[in-house]
Structure P
Amino acid sequence: MVADDQDAGELLARLLDRAGWTTDLAFSAASGLNELGGASPPYVAVVLDMASTAASIDVLRSIRENPAIAGTRVVICAKEDGSSRGAAWITGVDGYLVHPFHADEYVAEVAAVVARPDDERDDHRQRQIGLSIPDSPA
């Protein structure tokens, strides 16, 4: 998890710990990306909870552009909504929540992102931004 607010980050990490996941917490984008790139085994998912949704999208973009970690699932916990939501889905986010949210909603979103099969991730993103997905030719 990458959070630029220590208290919020610790709370969100504790919620995931209680749900049975093991979490690591970084308090800056640089340290989070460094930790993610050097993890063995690789992380299953990353939660970005930063003061600026634009900063979270920048971290997401860095993850998607690095072949070694590009497949990592990413959930953004945003402080604001609006155009940032579309930008996040277009950039490749796997889950998106807007503060305030309930603890159960947060844990459920992370669980859904982790459980979603790899071959369904792109379709899910496209549905979130309103793109129609044509049926496969018969």
Structure Q
Amino acid sequence: MERAATETADLPRMTAEQSAKANALIRELCANFDDGCCLLLDDGYDPCPCPQLISNSLLCRYFRSAVLPSDRELYGEIVEQLPRWCCCICGKPITRTSNAVKYCKICAARQRRKKDTERKREKRLLVRKTAL
């Protein structure tokens, strides 16, 4: 009994917002979730409610290994394995998929448009100079 108590004490805890996102992930992506019940814990007689839905800690190993990694931001917040990075323009926290990522999605689109217009303007200017 002591072993179970120490194992649950070491589990990462989620905030209310993180728990709501995790519950949405469970309902959408978990293969063992069936109408609020866990198929892994079902013994065939009594339906067993999903323990991950009613807890704020990461109890379910299947959820931790198969479902949670599908949302990289939530996974990084809860498990804290992903380094935290911020957008260079607005300061919003982002998850980097490569070393080249510097901006959030919105700022990246704006920055790309800005660079495209600069590049095209220089190209037009170069074409005009060579045409003269």
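No lab work stands behind these numbers, since they all come straight from the coordinates. Because the structure is predicted, anything quoted here is derived from the model rather than measured. Cβ atoms are built from the backbone, for glycine too; each structure is taken alone.
Looking at volume of the Cα convex hull per residue in Å³, point out which structure of P, Q has the largest value.
Once volume of the Cα convex hull per residue in Å³ is tallied for P, Q, the winner is Q.
For structures P, Q, which has the highest computed value of distance in nm of label points 7 Å out along Cα→Cβ at positions 41 and 57?
Evaluating distance in nm of label points 7 Å out along Cα→Cβ at positions 41 and 57 on every structure, the highest lands on P.
Which structure, out of P, Q, was mean projected area of the Cα convex hull in nm², for residues 17-72 alone calculated from, if the result is 3.6?
Q
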